[in-house]
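Listed next: structures, encoded as structure tokens.
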Structure 1
Amino acid sequence: MQKLEIGQIVNTFGIKGFVKVKPFTDDISRFDYLKNVYIKEKQYEIEDVKYHKDMVLLKFKGIDKIEDAESLRNSYLEINREDGNLEEGAYYIVDLLGLDIITDTGKVLGKLDDIYNTGSNDIYVVKDELGKQLLLPAIKDVIKEINLEEKKITVHLMKGLEAQ
């Protein structure tokens, strides 16, 4: 069963065993629906979920003291892929990285190398075979189709986005 990283425990929170998690998702409310996570291959049951600024605060069953929570610091949270509960039209970044980026006119631009979140929208970093980068906003006017089966993303280069 394939697992996906959904966040990293960056610190403890309070004295009752809560951990502070940096989420790897654009919708942190997804943590409300999780029942279990895996940390270092061990399954932990989620007892409580709270939010503080852009962080998720989790309380695991059996982790009741700051000392217990401290032992989990810097660990990554994983879930089973099928527990991810993606919305229609949403994708895991891990599934998109490495896909071919092709314009709607058939020109191959390179491969998707990275994705950055700017707050308003994601930015796709496309790298060609020479290592040259092209930054594309992940908006409907630019990203026309994502086809995981064919391992490609079709894009429309609006004026100003053309590669130099």
Structure 2
Amino acid sequence: MVEEKSINLTKVDEIINSYEGKKTNLIAILQKVQELYSYLPMEAMTYIGTKMEGLSPATVYGVATFYAQFSLEPKGKYVIKMCDGTACHVRGSMPVYNSVISRFNLKNGKYTTEDGMFSVETVSCLGACGLAPVVVINEQVYPKMTTDAMKVILDDIIKQERE
């Protein structure tokens, strides 16, 4: 299981203060906290809800769970975003997705590997329909993906990590 990083509330304070602690900036604050930790730790959300005037921890949690951009679970070092929009789906995105899920033995709603190296998620559209099926790994776009190509890419990442 991926361990939660320890939370530095001083850093969270700096983020809140950089947005002048205004509740209208809550989404931007949550984005920065997620950028810092790769997810939104419960401790940080609770702190934001008690620190910022006019908010409660429940409100912060509600915003974090409403928007798909936020994650309440720690993500892996490599986040694999598999497009499953119409063009990607029709051109075979699901076999690629299933091969990754199978390779990492992810099941029962688990999307991050035990070692915290990879997280796998589907997205509705990556805006690159002409390159379908598309996969993005940490902002690197991989067009016209196949199960074989995905295996090579993952093998390369794993090899680089071991060096």
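Quick notes on this structure:
- Test item: distance in nm of label points 7 Å out along Cα→Cβ at positions 8 and 144 calculated as 3.7, pick one of 1, 2: 1
- Which of 1, 2 leads on mean count of other Cβ atoms within 10 Å over residues 40-47, largest value: 2
- Winner on distance in nm of label points 7 Å out along Cα→Cβ at positions 80 and 120 once structures 1, 2 are ranked, highest first: 1
- Comparison of 1, 2 by distance in nm of label points 7 Å out along Cα→Cβ at positions 96 and 128 - largest value held by: 1
- Of the structures 1, 2, the one that 5.2 was derived from, the read-out being distance in nm of label points 7 Å out along Cα→Cβ at positions 48 and 152: 1
- Which entry (1, 2) yields the derived value 20.6 for mean count of other Cβ atoms within 10 Å over residues 16-23: 1
- Entry that produces -1000 once helix-only ellipticity at 222 nm (-39500 (n - 2.57) for each DSSP H run of 4 or more, over all residues; to 500) is calculated, selected from 1, 2: 1
Every read-out reported here was derived from the displayed coordinates using simple, explicitly stated rules and does not represent laboratory data. Remember, predicted model here, so these are calculated numbers, not experimental data. Cβ atoms are built from the backbone, for glycine too; each structure is taken alone.
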